[in-house]
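Take a look at these structures.
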Structure 1
Amino acid sequence: MIERKKLVTRHNPQIHEFDPLSPLTVGNGEFAFTVDATGLQTFPELHNMGMPLCTMSNWGWHSYATPDHLIGRQLKPAMYDTYGRQVGYYSSPEGQEELFDWLRINPHRFHLGQIGLDISLADGNRAQPGDLHSIEQTLDLWNGTIFSRFEVEGAPVRVATACHPRQDMVLVSVVSPLVDAGRLQIKVAFPYASHQTGAADWKQPDKHKTLTIHSNGKSIQWVRILDDTVYYCTLQSQHRMLVSKLDQHTYTITAMDPGAPIEFVCLFSPQQPRQFLPEYREGMEAVKTYWNQFWQSGGAVEMAHSRDIRAKELERRVVLSQYLTAIQCSGVLPPQETGLTCNSWYGKAHLEMHWWHAAHFALWSRPEMLANSLWWYEYIMPRARKHAAFQGYPGVRWPKMIGPKGIDTPSKVATLLIWQQPHPIAYAELLYREAHSGGPSAGPSDKTSRQVLERYRDIVMESAEFMAGFAHYDAGSDRYVLGPPVIPAQECHRAVETLNPTYELEYWLFGLKTAQEWRKRLGLEPNPHWEDIIEKLAPLPHKNGVYLAHENCPDTFAKYNYDHPSMLCACGVLPGERADCEFMRNTIKTVFETWNWDRAWGWDFPVVAMSAARVGEPELAVEAFFVDTVKNTWLPNGHNYQRPNLPLYLPGNGGLLLAVAMMAAGWDGCPPVQAPGFPQDGSWEVAVEGIHRYW
């Protein structure tokens, strides 16, 4: 039996200096608050060139006012010949660059507000980062709280920071003799919105408003107005406080009860709260209860007792990835690639990445964290159906790069991708498998699995209808083909040249066969058109015993050896029903030998691991986790670094959890051994609890 508290707490992040790339975050899946080494957002400028300190939520979206000359203008689609008919895609900015770019950056997520410490030195000057000494900061994962300690001119300061599990609320306690000395206050500041990485614009104070609705000595409430966006910020304490306004958008909070700590809760909300907020101590009890239950339930994998020196680091990444995906990727909307930490691609989600953010939740016995965002596909279904019809297809065509309303963002690449299309079928199947098993230690639950079938039947069937319509029957070769135009998951290929991308072909087979199985479970007859496609779908393209990115790919990775090695997904991420294991093994080894990893992405390494495990190469699977390249950097806070404007990349975390779950708990048809995806030479000791077998 795994001692879960020991497993988790031995990986508590420890911070002893200001590290621009490793701030810590508290959150609840819908809201997150990222802090520096003081436990609050005291010195945000230190992080401007690293990982920004933001306060973000799933409801916090903003759009700039539409320029007058763009009002009423409609983007014109680029037309692509598709087997004798013209199909429109919003993929070309030519002649409409300003409108194209405006639609890309709106709407965007934004930084809701900054909460920091305002510390004065004995000489009256404001403390700077160099004035803080003996920094000791710990993220207590088991209890979901950041504890920060430091000294200023010999005076100790202790800060506790947490996020309420059910409200978009920060909980803060500050204890220091500097409070009674009048040298430590809380500073609250509100910026204008920005689509940039930091999600805040501090240079345009006249573009937004901060109005005080009420202030009674123990609480204050502000309403924020940014163009058409309105939200509220409510700060409440059990102790008396003095609120002072420094400028249009900046306030200080001074404690007025001698000997009392600064303790408060601060709620950010899209509507005005109509009742008092929970007290700090009540909120902290809720935080502790939630996180204790989180770690005690769900899945666990322990590797630290292995002889392989890489095991402890891999275990650290796994534990921290569970925390980070829980607070960033488990909410009611598909997350952006930087979650609720800062902006990437203007805060918008990429639906093909939703898989890497959230699919693992079902395997780790946390299906509700995946299910939380699946309602959204039903919400946008009318729009997705309309888009499919506009292009002449049946069913629903899921968008790629989206804000909360599901409007597909124009893009030279994104609008031509298709591998997000089978994802909802795969999500539904993961939830069905989890429900049907009744959990790793329980028996099957027919009632629960039937509820899953009824709940997601429309998503599954409508997704499959588009897939069937998109597959083109080539009478000359008596086969169904995908594209052109299409851009594969390895996005460096041109849409008009791409035919039968390997991963997408296998995913089309998996999606349509799964949809047929759902029809059977629901008591429906098989769809004959789907069955014809399943039987006649083009084979996976290969050359010299190696799988290609697509059928028209001119060589075996001599030119296209960067971006995602997506051909590996056909046998690894997917069961690889039509894949030849020897061909896939050759492909994996060729990728290891030739790939430009500096131009890959964080989820590519788990892809290689999953493929290697499935074809019986467990040592290569482990090696994939430790490829020495910038894109595979894992920071002290558990984040997967990519580049300066993408300092964290949650698909890397989610991909790691998916791969480790598969390798530890196994997959359909895997060898009957413990942890079949890990080397069996005795160097790895892998304990597994609560993990579902993968397909």
Structure 2
Amino acid sequence: MLLFALTIFLSAFLLFQIQPMVAKMILPWFGGASSVWSVCLLFFQSVLLLGYLYAHALHETLAPRRQAAVHIALLLASLWLLPVGADPSWKGAALDSPALGVLGVLAAAVGLPYLLLSTTGPLMQAWYARAFTGVMPYRLYALSNFASMLALLSYPVLVEPFLELQGQAWAWSAGYAAFVAACCVTAGWSWRQAGDARPGDPTRADAAARPGIAQCLIWIGLAMAATTLLLAMTRHLTQDVAPVPFLWVLPLAIYLLSFILCFEAPRFYWRPVFLGALPAAFFGLDWIMTRGLPVPAMVALIGATLFVICMVCHGELVRLKPPPRHLTLFYLMLSLGGALGGLFVGLLAPAIFNAYFEFPLGLFLCALLVVVVLWKPLRWPWRVLLLGALLAYGLRLGYQARELVQNYQVAVRNFYGQLRVSERDDGGPGPKRILAHGRITHGWQFLADEHRRTPTSYYCAESGIGRALSSFPEDTPRKLGMVGLGTGTLAAYTRAGDALRIYEINEQVLDLARREFTFLDQSPAPITPVLGDGRLMLEREAPQGFDLLALDAFSGDSIPTHLVTLEAFEVYLKHLKPEGILAVHTSNAYLDLPPVVARAAEHFGKAAVLYAYVQGDEEKVCYTSDWVLVMSPERAANLPAGMLPADLITAKAGFRPWTDGYSNLFRVMK
């Protein structure tokens, strides 16, 4: 029994330890977008489905000894693929279809080992139930989920801060080799204990009626609802804060905790309490969808509501679980529901929706399934009341979904998020057209002809970037670079003789900047757009000799961490003239980014100057903004009057620089 437990524990731990590790490896290759994690989870759910399908087919079609022989052979073959790791040749290779690119690189990097780890839980439980007649193997599923949660929680606390990614890959590969050894020993023991009867033999004592289609559909629906809301809430967190392992891990750990509680000790799912708390959870998510919250409150509220929803979905699954004879079918349906949820959020929603409609749809699916499972035992008056509540909630969700696109001239969405264009007049020089990415405004332009070339928002004349551009001599042409286009406001500063080169990963941003705004068209300087991740494109180019390179490629308040690492700054500085300026936009509601920039500047012998502009009550042109200008110490010591006063900042004592293998969100959280 200990042998089975050890094998299942190892497999589940490795299964979920590799998820944040490999996602972090490939995150910089796809623009650091929060959607990378959603597509990664789609891959993991899909391979889990294939693993469960393999386990079910093996269990249903082969004699026990043949099952063990086939599995051992595949385990030994998978050792040839070690050590695991993502192939750098995939960098920037899938710009037209980044979601498919993520799936491709994951399949090549971890496909077969992950598949075999996925088969272990249901296969070992089936062998365990066969070897020990009368036992309930579902407790091993709880052990599996405990190991998974332990792996997830240990990654950002014990692994990520102390091991570079390459070291993580080698450590994981060593653990996988140990798992293969344990699994082969367990399979060998099972082979010795097994007879020649097939599991499907109707003469077996554990034969039971096969679950019907309706039962399977309910299993699939409950699993799909939980996964859809897990991914939708994780996307909400990572889009507005940062796409980092901690914010990937926390919701997934809550999801797994509900599995542990429901399968290990079903009494923890006290049905009246959790079904009673479900409307409160729906109300809490209603609050999240319509209002901005501070990071701790947002994380706490999302965590609490996700826990209630997952407890309901997984608690009802436990209530409906079949006898052990059909456990592989049960797990297959659970994994199918998870894969469908991942497919819906990770691939279909960005392709078919122009807003985040998967969130309200997932909530309605959850509410609908609760009505379905409660329908039969209730009497008619309660059924009518429950149906009325469902319809009222559906109308409320429909109203919220309409608000996501209402009053916008344009609303589009793709892998990199949602973009919206709106117009309003709040005084000042007149009506303005605004570009928003998620909850964050990414620039605006006044519509009156005489004000169309006025630099606005974070780029106004009083901002750090505005003061830097005004410091250059008027009679000297400048070569300017920009990572992140937005509305193209930087082009308002260009003069005849200048040249502006803009790096933008999202083709929809470039399309909207050209079609809905005129900063680019009205520029007297030639503008060269480069479509692709700014850092990757700069890595491939010869030194550009920029007088100023501006970095403003954040989506919402989410930061692509690969743009502020030492490796990234080395690339930026390579493209600057010796006395050039690197301007980094660090405005953020949740994170204190200037220390990260200051530490990188210090590493390369540069000075970091912070310009923090605070918007006045009557100000209609400028937004509150923080810009850190990185320049040579000599230039920082001789700033012109237009750039004074200046706040020279230095790295905090003991602050570790961010690298491609290390970043620490906790150190910079406000």
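Taking distance in nm of label points 7 Å out along Cα→Cβ at positions 217 and 249 from the coordinates of each of 1, 2, which one would give 3.2? Working through the options, I get structure 1. When Cα extents along the principal axes in Å, for residues 497-624 alone is computed across structures 1, 2, the figure 44, 41, 28 traces back to 2.
helix-only ellipticity at 222 nm (-39500 (n - 2.57) for each DSSP H run of 4 or more, over all residues; to 500) was computed and gave -9000; which structure, 1, 2, did it come from? The read-out was computed on structure 1. The value 21 for percent of Cα pairs over 49 Å apart was derived from one model only; which of 1, 2 is it? Here the read-out was taken from 2.
Each of the structures 1, 2 was assessed by mean count of other Cβ atoms within 10 Å over residues 569-576; the largest value belongs to 1.
Any read-out appearing in this document is the output of simple, stated calculations on the displayed coordinates, not a laboratory observation. As the structure is a prediction and not an experimental result, all values here were calculated from the model. Cβ atoms are built from the backbone, for glycine too; each structure is taken alone.
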